[in-house]
Structure I
Amino acid sequence: MKHEITINGPEDIEIQPYERKAHYHETDQMGIIHHSNYVKWMEEARIDLMDQMGLSYKQMEEMEIISPVLSISLNYLSPVHFDDELIIETKIQKYNGVKMELEYKMYDKESHEVRCTATSSHCFLSRSGKPISLKRSYPEIDTKFFEYS
């Protein structure tokens with residue numbers, strides 16, 4: 001069943017990077033952020049990117065569109081410590097209507113030292129697990145992804 005989606009936001013929006021402070025509970029025994037938290041930060045940044053694009057991920061899920069992770073790759077360049085402030089730049093690297101690949105650059109807000117670079121790839125499925133072509137089924141969503149890729 002096809003639902004309608006309202007795409008919010010101005011036409012010519014400049015995407016702002018996602019900002020995040022490292023929390024104490026995210027540290028490991030060595031006092032640095034545990035590597036598993038970077039994946040969570042990537043998801044936060046991806047959701048933020050979509051919000052800025054005017055595509056609410058919650059709204060897409062209500063339409064029974066899900067976007068699972070197909071693959072993920074991270075390169076840890078320098079450690080993040082408790083209370084460090086990070087900037088996460090997120091960009092759509094590739095998009096074809098069925099799959100998309102995102103690129104992430106995480107760096108220290110103060111020193112601008114790059115802490116981690118990463119990529120994630122995702123597909124679009126119905127809630128029942130069947131692949132969806134956004135171009136065919138949801139052209140208004142497809143157009144937004146193409147605008148920002």
Structure II
Amino acid sequence: MKKILAVAFLFFISLGINAQELKWHTDVSEAAKLSLEQKKPMLMFFTGSDWCGWCIRLQKEVLKTDDFAKWADKNVILVELDYPRRTPQDQAVREQNQNMQRMFNVSGYPTVWFVNPEQKEGKKVNLDALGSTGYVKGGPDAWLAVANQILTNKK
């Protein structure tokens with residue numbers, strides 16, 4: 001009986017998405033394309049992954065939880081824009097991230113922007129800002145309440 005319960009438990013766990021299965025994009029163009037295809041806004045996470053304590057705390061308390069994973073899978077395309085101090089980073093990614101930082105006037109970390117990409121003439125894509133947040137005390141429920149409020153502004 002214990003084996004049957006254990007197998008059933010593992011089966012039901014495997015049906016849901018968990019935080020380890022989330023796909024965080026690092027290429028904004030690729031993420032924008034997916035966002036347009038899936039008709040979901042982008043969540044752009046500006047972080048200092050190897051030095052920012054509040055970024056690490058946001059990840060631990062919210063972004064790496066199963067509640068967030070389930071919500072994100074249904075609602076957004078995830079993009080990580082990292083500004084590491086010690087971890088090597090590809091030059092093209094660094095330049096892209098610096099451009100995004102200037103575009104969204106990010107001056108502190110963590111910052112999370114929600115945006116809707118809009119296809120313009122040709123291949124040009126504009127990013128329509130919906131709103132931003134950062135660390136929110138209270139775990140996934142409190143953070144997701146803020147995120148949902150921002151997303152109610154989406155077109």
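No lab work stands behind these numbers, since they all come straight from the coordinates. Given the structure is predicted, the values throughout are model-derived calculations rather than measurements. Cβ atoms are built from the backbone, for glycine too; each structure is taken alone.
Taking distance in nm of label points 7 Å out along Cα→Cβ at positions 30 and 62 from the coordinates of each of I, II, which one would give 2.5? Don't jump to the answer; show the numbers that get you there.
Values: I: 4.4; II: 2.5.
Traced to structure II.
Given -13000 as the derived value for helix-only ellipticity at 222 nm (-39500 (n - 2.57) for each DSSP H run of 4 or more, over all residues; to 500), which of the supplied structures I, II does it correspond to? Intermediate values should be presented prior to the final figure.
On the way: I: -7000; II: -13000.
It was calculated from structure II.
Assign the value 12.5, calculated as mean count of other Cβ atoms within 10 Å over residues 22-29, to the correct structure from I, II. It would help to have the intermediate numbers written out before the result.
Working: I: 12.5; II: 15.0.
Label of the source structure: I.
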